[in-house]
Structure formats: C-alpha cells, structure tokens
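The structures considered in this document are given below.
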Structure P
Amino acid sequence: MSTRRINVALGERSYPVVVGFGAIIEINSLIPKSAKRAVVITQKEVNFMPKLEIDSTTVNIGNGEQHKNLQTIENLVDKFAEFGLTRNDVVIGVGGGMVTDVAGFAAASWHRGTAVVHVATSLVGMVDAAIGGKTGVNIKQGKNLVGAFWQPSGVICDLDALKTLPDREMRCGLGEVAKYHFLTGDDLLSLEMTDRIARCVEIKAEIVSGDERESGRRALLNYGHTLAHALERSSNFALAHGEAVAVGIIFAAHVAHAMGRIDQSRVDQHYKIIGQTYGLKTKPDEKFNRKDLVALMRSDKKAVSGLTFVLDGPSGIEVVNGIDEKHLDQAFDAMQLNEK
C-alpha cells in the first residue's frame, strides 16, 4: 500500500488527509484516543465500511440532496442519544459530499462539538467536500444555509472506493477538479489519480490553513458555485453538483466578460478546459427560469453585498460584490441557456 499524507495546518486542530489505494486501513489511527464508541453515518448504497477497533453502530441516511436537511439531523441526534454517544466519542461519515456535510454538522451540534472523521467515497468528497470543515444542510430558501465550521480529526480518501462509482459521479468530481485548474493553472489531468487527488487536497489545505472561516481567500473555492447552487435548487437537484459547477464556471466567465474583466479569448479558454479537457457539459439540458435563478443567486450565502460572484479578471480569480443584474442577463444571453 502506498499512500500520500497531506496535513491541513490549523494549529492545535491540524489533521491529516490520507490519500491512496487501501488508505482505509489507517482509519483507527485517526480516531481520537478518548473515543470509546462511534456512530457511522452512511447510506445503503455505499458499500465501503471501515473496520473499527471500538464499539460502533451504523445509521443510514437517505440518498439525495432532498435528505440533506434539518429533519435528517434531528433523526441522527436521536440515534446518538439512543447509542449513548458522548462528547469524547466520535462520528464517522462514510460516503460522498452529502454524507460528510451532514455527518460533520451533526457532530458539530452534538454536545456542542463531538469529533468527526470522514471517509470520502466519491471524487467530489475526496477533492473538496470532506476537507476544510464546512458542514451544513439545505433549507427551501437555499443550499447549505444552515451549518457550522467544524474541522474533522482526519480524512480518508481511499481510491478503491472510486472503482464502484458510476461514470456520472466521476464526471461530477471532475467539475471540482476543473475549479482547481482555474485557481492554480495546474495540469491536473496529467497526473496519476493518487497524485491528482493529493494535489487537489494540497491546494484546498493550503487555502483553508490561511482562511479557515472564509473571510477572504477561501471564498475563491466557490468559483462557479453561485449559479451552480441555483441550478441545483431550481432543478430539485436533478442536476448534480459537479455538473452544475462546470456550467457555473462557464457562466462566471461570461459575467466577467460582460463586465470587461476578461476578453473573449479567455472565455473561449474556459469552454476549452471545461468542454474539451475535462469532457463536461458547458450548459445544462434542462430548461430554467432566469428570474428564479437570479432570485436564488441573491440568497446565496456569499451574497453579503448584493449579487456576489467569484470572477476571473486581470488579477486572477477574486470575489466581486454588487454585480449589476444586467451583466447576468448578458451572460445568460451569451450562454443561450434553455429557458422556460
């Protein structure tokens, strides 16, 4: 077994991310020594369970973003209470980004903070969702609007779990990988899978270490996510996260062009990287209502000063506040999205 170990440097709350085939064998080394019992949160569809050295119980949650809600959190904490989980014990999230988001928030809430370890089984989870301590659930007004910053004690990215993923789930992960491509310029697809995932983890770990609570540079990790979250909500999550991020990156390029921040050649480069290099769709097949999408984008958690986007520009990728809605209309027109 050959694994890579990346440290997320946060002082006393630093933790390792273990990447590689067979990495699951290291799970017990990441569990706090104080833990006497564990609640494993997963889904029936996830067939990748760790072998633990402490007493444990497994709780399955529903599959799909419609289950990423406060009702699921209530059900989980009821199970915590039944099992006698204490603040000194541990919650283990085994699954994709939805599972680790929910498990992390449940752990952050239980006794005002119980340790959590993540075992990411999807590409999205490995390169993004399981790392960095952002947890949360959705409400009808928007995605991830209720949550907490709660860093895990460790993260496992066992690439053996990817062998069972359908092609669509792998494409979803590539949407997040493409985001890192734009943030760094790295040719990530030239790397072997272990090194590719490890490099994505390194990029995110470096950003999180410098801006844990998203007061500055960490917001750049939301490149493409403003429209993406709106598309997910508007489609009732028929459009998967990574697919939506890919489309959102293209939209952000058009917004930046409409504002005069980048030229047409840079927009074309976005299309080439998303569509040709990563093989992702640059616009969804579904039809969407433009006004509904704008309303959802206005309620995005980043929108603290009007419409807020992460945009490309002369100085690279940066957060831009107070965007005029006319620039969104220009971007929608340029993309020629299907509209209801």
Structure Q
Amino acid sequence: MEQTKSSRLPLLFLSALLIGLVTYVQWPETESEKKRYQRIVTVKTAQVIDAEFSDEFEALGTSLANESVIITSQRSDIVEQVLFNDGDIVKKGQILVELRKEAEQANVRELQANLKESSAQLTRYNELRKQDVASIAQLEEQQAKTESIQARLKNVQAELAKLTIKAPFDGQLGFRNVSVGSSVKNGDVITSLDDLSTIKVDFFIPEQYLPTIKVKQVINSRNVAYPGVTFKGIISSISPRIDAKTRMVKVRALLPNDEGKLRPGMLMAITIKRKVEHVLQLPETAVIPFEDSHFVFLNNDGVVARTPIVIGRRKPGVVEIISGLNAGDEVVTEGALKLRDGSSIKVKSEEGK
C-alpha cells in the first residue's frame, strides 16, 4: 500500500506543474504589459477644416479672335506696292497694299479743276444777280452744274480710296497672298487680320445651370498647349435662346491675351464656379467606404476610433463632411488599411520620420 502511494507522487507532481504552467500562460496581462507588446502603426493624418468649397462644372469651348476679318480687294487692278509681311502687327489705318491708280488720280485732278472753275462762275453769277444783271434761271443752272461736279468728284475719290488697302483695326496679319505686279480682281483675298488682344471663347452649358451663371462672372480655362496654366476671364454674354434640340445655352467669355499665348481655334476647357460656401472638408484619402456608408479613423491621443461620417459633395482630392466630425478633428489619411478600432498609431512627420 505504501509502495502504491509512493509511485503516484511523481505523477501528482507533474500534474500540478502542468496546471501551474497553463495558469501562468493564460493569466491576464497587466495594462503595462499589453502596451509593451501592442503593435504601433505609423500613419499620416490631416485635420478637418472649415474652408471655401466651390460647386463647379466644366464645359468645352472654341477660342475666337476679338475681331477678325479677311481683307480683300474691292477693285480689279495691278498691285503696285505691298507694304507688309506675313504675321506683321499693324495699327488701324496702316496702308497694306497700293493698287495702280494713275487714271483715278487724273480724274480727281480734272474734276477738282472743273469744280474750282464752276465755283468761281457761281460766285460771279451771285454778284450779278445782286445787281439784277443775271437772271434767277442762270444762277440756278450754274449752281446745279457746280453740285454735279462735286458729286462726281466724291464718287471718283471713293473709287480712288479703294485702290489703297488699309488695316481696319489694330491686330496681327496672316499670310500675304499677293505680290507686286500681280493682277487682282474684286473679292480676291489679300490677307487676314485678327485682333488677339482679347480672346472670345464660345461654349455651351445645360439649361439647368442657367440660373447659376451671370454676365461678368469669373471663369477659368485651360488648353493642352500650356499644361498647368490657367487663363482667367469673365462671361461677357449669354444667349437669350435655348437650343430646342440639345437643351443647351450658348455662353461667350472674354479672356485677356496680353502675352499672346492664345490663338483662334484653340479647344478650351472651361471651369465655372456656380456657388462658393464654407463647409467642413477633408482629404478624400481619409474616407473609407463600407457598404452604403463611410467612416474615418479619428486620432484620439495616439489611439484611433472608427468613426462613421456622412459625406456630401466631392471635387478632386477633397470631400465635404456633413456630419460625424468637427473642425480641428485629426483623421488618418495614409495607413488606414492597417488599422482597426482602438489601434495605436504614430503620426509621421512632414519629413517622413
């Protein structure tokens, strides 16, 4: 009997040792031990801000010169002088082309001489009429003759002016299509002239946006030729009609072109701010979609809380916050995929440390 009891002692000792070991392993850790072994995730954060949020829409438009004309010959004649080169900048009234005009100049000189003689004769008849020497019929006949010569002179002078082709406004010329000695006919193209100091841009917007735009409203525009450059302008006019087929409204904007970068015919991407207001907003990267809702990880002294939010409008990189956060709240923008509710975090500095 004593031998049986002594044989059980090692077994009891091993059992007690095993129970003690399991108890030690499963004994609850103290808070300090938990913190010691808890994983800390490095993240980037951003604050919720109360800032301007613009409701924008975009449209495509085509640029036009402020003034544009095709300069043509109004007479059939020979070119005597060409006083411009391709692409010249010219002023209003500057002479571009002279056509042959000897015959018209001779006609003008002849009529001027005839008018001078007829006017002198009319003056003489007036003096004679005061002395009752000349009749009223003679005076009226001479007056009619003088007026007829004046009318013929004006007509010939007008024809003579057509032989001198001038710039109708300030602008830049296009290519030259005539040479000295060439024969031109009425309607032949001499060159083009564009006023590029201001560029017009015509574009269309949906009719539902009509109440949100007005004349003198600021617009921003871009072109692929100048990446990253924004050309500011204003709306100058809005069509009084809506296209019955497309339900679109034509709008015209004016863009200053002091540097001469813009040219007629360019495709312009137009951005119009319909409404500007102050709202809560944060970077779009902070918002995590989940089924039909959204949430963010809110930083509370190094520990994040999974916080549901309601979002509103979006624009590139930014989202409006309707509820769930307050201005100044700090939320995780990078590293959220490694987090869960209650995770510990370390905020990465601007230098990335």
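Just so you know, all these numbers are worked out from the coordinates, no wet-lab data involved. Every value quoted in this text rests on a predicted model; they were computed, and no experiment measured them. Cβ atoms are built from the backbone, for glycine too; each structure is taken alone.
Just a few scattered comments:
- Which of P, Q yields 0.85 [FRET efficiency 1/(1 + (r/R0)^6) of positions 54 and 246 (r between Cβ atoms, R0 = 35 Å, to 0.05), calculated]: Q
- helix-only ellipticity at 222 nm (-39500 (n - 2.57) for each DSSP H run of 4 or more, over all residues; to 500) from the coordinates reads -8500; which among P, Q: Q
- Structure (P, Q) behind the derived value 52, 38, 34 of Cα extents along the principal axes in Å, for residues 102-277 alone: P
- Comparing distance in nm of label points 7 Å out along Cα→Cβ at positions 142 and 214 across structures P, Q, the highest value is found for Q.
- Structure from which 19.5, 59 was derived, Rg and Dmax of the Cα atoms in Å, options P, Q: P
- The maximum of relative contact order in percent (Cα under 8 Å, 6 or more apart) over structures P, Q, that is, the highest value, falls on Q.
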